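Following this line, the structures themselves.
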Structure P
């Protein structure tokens, strides 16, 4: 009996060690705290989140609205992914000074480069405001009217929240609208580029290795937060000084071994773990396949141009990476959902749920309501996916038309803001056309517009697409319109408000784009929103029902871009029969993949020399240089750049990806195959020190040996 009890405890511990979840840092006391301790953490809940004292959350930064970063020095030095800083690195690059190819390292603080529009946001405080948001909302109201009242209550809560003048507030819903949290934040607007390795390190493996394991990528870059003389947020000014944080992360030199505790702290973007089976089935078979096909066709065309022209390669590097990232993710997601039997598992769970609630008048019909609503939304959801991927995301000239359409609508509503709106639009177009090639875009247009015509639901196509010839449309848009160049766009936007409106509406390219955008706003989106609003209302009740019906289960709120922690262990996995992936990769693997001159697998000469000489400094171990490692942390988009923190609160790695087999974790986290991928902190230090020779940055950090205490 004693042996059985020990084995049972071991099994419970193993399950706990691999448990998914993205937990709110202000609510860790209790079970989460105990679970972390069981996994080997020495951190208390207050060590992680405290509003009265310095804590880990004071070093965690929302980087430019889409990634995470962390402060790693007392002078505001920021560490994030190379791919998160990619756009900024690209913006400072030219054919003469190609920082993407060669890397960039500010030799002294005055060499650090400002980045217009870049922001870094810190969380000051998190308050639960559920009662204030949901009070006095009659259950008899329609979903639309309920949302209206909630919005009004949110505005009141934000208005009365305690904060300093330079701070901001936002309210976010959790558990599908069953809980609301207020976030008080500080947003810094002077962020400067400090250092970045060449893409042959920071993006090694590029799209071939993306979402794969083993990885060998030094996916990191360095920035710095600057503040005014009072250490408060300020826009760029030469008089600004490096920010002095409440907390920064020491960097561990001790590395990781399998089963070490890992805490990932960041801003995960979006998960949908509690969708019904019918929604997952629709995603797998009706929504993801067209999006995958569209991006695959676009990528083929762009890739060919990039391989033939260095200028186009620089112009499209960031865009190509962005398009390829989710293309490959969706492929892995579908395969993972299939392999993990996600739909069947959800159906089995729903059968249990239905049995438990069959006599509950509030919950008994929820699943049948889902079935009806997802059937109703299917056609328009597919049409929306085609429109979004083709018109908005992958045909650039149509995206330019969308911006022009929004400008025109703004003028109708606020004609007095004409000059301000025109200047803002022209500024955005300057950046847009800097990285635009009409020949590339035209080939993409012809391929994708034919897909749109042939495969998107016909009842949501405009007459020009349905009845037109794609080659004729291409000729009209690219040869008879001014939308294909900055000069042409500037010509369209010259003159008085009336003249501008007349000119843009006389342009054939804009007229075609406007027809597509009008169709979206008048036909596709209203119908989608109408049904989706009903789905969300049922999902809110379903989420409440799950918590009540399964009181012993633990439900974390879906990711929504807010600050979260996820904890786990360094751990390998079995992707398929008879195969086991070790949890750590080494520089030796970089050299095994090395292909001279290949844009994905080339290796800088200096890195080759360091490898051949085994010149790893204090960062190597047993004659090897660790590069990446994997763990059981539950991550998603937005966790890019998240710090990986050890049991004592030190930085041991930098999160940058997930394994391909586990990309379905946004919908169905499976502890057997879901792994996050991280850059080993020692590899980051090695590249900064031995490769780049930037001793000033090494000296700025606090390097520690927590395992040698």
Structure Q
């Protein structure tokens, strides 16, 4: 399971301080990419298979009207950003009606529900009967569209009135039928229901009146992720589990494990049968897409092993057209029945962007640092205001990129999950820039016996030991800043300085070294300007007036209990943001002033924007971005419509990094209006 980041429940109570009902008048900012990310679940209407719906891991549903060639955002379910849309059903009797089953990403957060739309996904409602249920599976009875069955963490639920009302049909509070991951219904008899749990499959022949365990031939304690029943031969069914894929030819009473899929491909999240050829079955696994064309006797992997497949779509009008929904790489499309795939993510952006950087030497160019996407992530670049993006990650080897910076000479830096990298434009690759300078060698007592390492000694003829590789900056880079020819970085090893473009780094506040002060490994923000350097951690700030040669401890502003970010403005003021808001000091931290009028808490970034001549403030528990004039503390705001944490100005438009939906950009009209207002304010 991929790592996700969540806002603490208590912080939600503070969201009102970062937004206001009056702010809703602003148009939401536009998600622009980079394309790709996590795609979760497909659904389509047999009456119009070119209209495909796609569920995600951040509450959004996308739609395609051209068979998956391009996508657009359709609707967001609920009010939070971490609903997983793991189930989608288009009503066979009314294609305008769509059902969505959702749960929260954190499995210990047993919450979610079912949403229903009657206008092709534009608006949604939530039946009260299922509110709060963590819905893992949802399906419609093939022979009776009024009947739907849902699998939840609590058990199995059924509706007989097209989703208006629901009741539990598994034993309430039972010790067996819970954590239901998959559901299948007999194609001819809606009373016959199969339920796959985190501990083996179950079956009822009477609509839930009685249940029987159907695990003959299935390895004990198998999590059942997916089940399908042959629509023309209901005695034949497949199920996938953590222990492999199984086939039954007697209505599920006896199973045999199919061969051909390696034991390491244990999690097969999706099984799909070719509607034109029942012997062709696809298995979407955590190690690629597998296909059988002989009813399960032999299987072949048709993608690379690094592709994590969540769902498979087979076009009923053209079975050669196959789509797969994946983690990290979005949607992949095949036009030859699943033998070869290409990305099909135009308009689909579910990236976790951790950093933004506008190129100082080319103001129309912007870079985005992406996390949690391994080889599909890293760094992306746009040269056309976000309309198209190109991956620029060669050399990063799947590392997450949390920070981006640029030196005065134009060199690009990336602070990764393990080390610092410098962009080699000539070689079109990122190269490590993380060698730590070794301490000076002690005086040599006997120049006759001691020679350069690796050469023979004159007196003894012995060969000295081969020198070890120089130490490197390791671990996640938590802060990165450049000023002049000096670069600064913070890692779990401490705080470092480089004056040779990253060739070597000198430890300034290294953890574990003699003389290091408490918390040297906990620094998360750096603000530098000339020889002035400020580095901060949650509980304090260190200041240097001589480029890090000497340091002095500073107290946090009174009233600020947790620091998150520091910034310097051209007038020399030091700004601090954190749990209780924004503070500034004009005397190197001797005294602090709080921006009392600014209605913001849980500040997660402060950025000086030279284009706007404003300090940009973002809040971790709201959707509003603030612009502060440091001369008179006046401020303006924009309601982005997204939870964002980093902002940059690109050709007069603001761009922000969102938690799960890539880069979002200010509408052109809003940017023009804001620019005019600021020009008026300067006159």
Structure R
């Protein structure tokens, strides 16, 4: 298309009103590592598009990326720290002769998702500009290739481009790039809008946000301030609810009174006992759904850093979906701000476990591997659920399918997504909507007290929803995990996992009864095992007396895997280690090295925690190994053989777990107190 100079809108007068659904914004923080999520720089050659060869054979993502053409800026890993000047929330100045691209996580438009989940057939891009330069509008496809579809040479004024969405069936984004002439260009604002005739929800739809917290009062004050500082968000907010389940109360934190007054009647603080994430979020669902002015309830973690514009984007998208659906946010790495930790999650129903929907874009760094160079970021990623670090749920859905299961933590969000899907409510994890959250690689939650909830709640969810006889391969995978922990001398984790299976066999009626007591019980139980007690001070670490050993290689192929596993199991049946190994660890094992094929070769080891705060002393014990292995076999066989009967019991009594009435009884027994209300 031939470009032309213009000082007026390029678009014809609209037949219907257009509504802004996605605003271009810039970071409020001065942290330079954030900027690649908002703006990119220079000219980048389009990457080689994805082909069928990339899905077959042994090709890995690293091989694919070697075919991508990167410009000098990316090769030199130069971060754009100073090129944007006079940055404001909605505006920025692009220096003379520079080219800025908005093919970025927060500012490109996720066209494929609007095409798939809404009835909108086009989107309008509107820019307010000062200064002379060139604007290019660019479209990508599901293969990651892209082309210029519109543009103009501009001077002062407004540019508007109407862009069709029909080409985005399997993937693709829309973005724009600005190249300044001999003088600077001021981008005063940029918006993506859609025709309001495609809106499904009422124009006055409102959002209630539910935050659950346990002893993070300062984090909650930060969250409250974010809302108070966002007038656009407050216009759409019905209520911000914080369910405080800790002993360090939010109302006692510095700054609480001031920010509470700023939020006024839109804020509610509720105190209740520690019923975990599921108990806190169920309270938020219950209160939100009971309010006639609330259209959606958004569940939000207390310890996340949220880009508030994302809350508005999720709300706008939900208003336009062709039928009600859950809209979730993705997770950016709280410690490496430009890195996307997970793009979306799926559930393997045969083994009933969850994993990334597209492993090729796990942990992608937008500073070096963004939209213009990484073809794998362009196919649409469909999900089965969205984690509750950020997830919007229609009130209609809550009223129809019920509240969270009383699981305390773990699997409550996964189960809810599966349950919603069974009732016709799909989930979308929407790009451009995200929070920064601590990645789970920095946790040991499958080894600490949470191991109980990982195991119990996975089985409960499977009993409710698995379409397979005997739960598919769940029992096989679960038993294999027990063996892996056993040969790794992780007896505390195995004990908690076995208690979890014993509690599953007690039936669903027990779950609400132990909601407030099971966590402290498991924390205490874990301390009965040496590997369950953490040493926090290096001065408390026992001296390592063994000779330095190399780290064994990971199994290569299935045959090597099973041979190593068999040898590791036989080794655990040999007599317990000599006194020397029980008095001093044989080796110091880093957290990243603590794989089963490494630990299985040791009689004792000092193993670092994933977060680096301490270490635990593992000691091989044949008697414990033998006893726990026998119990694991017995429990897994019992669950496998009786699957149909147990599953029927859980499904017949599911109303005891998820109904609003059941939760009201549970919460009443816990005597919740509303401290600050409307």
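Source structure of the calculated read-out (helix-only ellipticity at 222 nm (-39500 (n - 2.57) for each DSSP H run of 4 or more, over all residues; to 500), -14000) within P, Q, R: P. For which of P, Q, R does FRET efficiency 1/(1 + (r/R0)^6) of positions 196 and 284 (r between Cβ atoms, R0 = 35 Å, to 0.05), calculated from the coordinates, equal 1.00? Label of the source structure: Q. Comparing relative contact order in percent (Cα under 8 Å, 6 or more apart) across P, Q, R, which is largest? Looking at the calculated values, the largest one is P. Given a computed value of 6, 22, 21, 19, 18, 12, 2, 0 for P(r) over Cα pairs in 10 Å bins from 0, in percent, for residues 348-587 alone, which structure among P, Q, R does it belong to? The read-out comes from structure P.
Values quoted throughout were computed directly from the atomic coordinates according to the rules given, and no laboratory measurement underlies them. Please read all numbers here as calculations on a predicted model, not as lab measurements. Cβ atoms are built from the backbone, for glycine too; each structure is taken alone.
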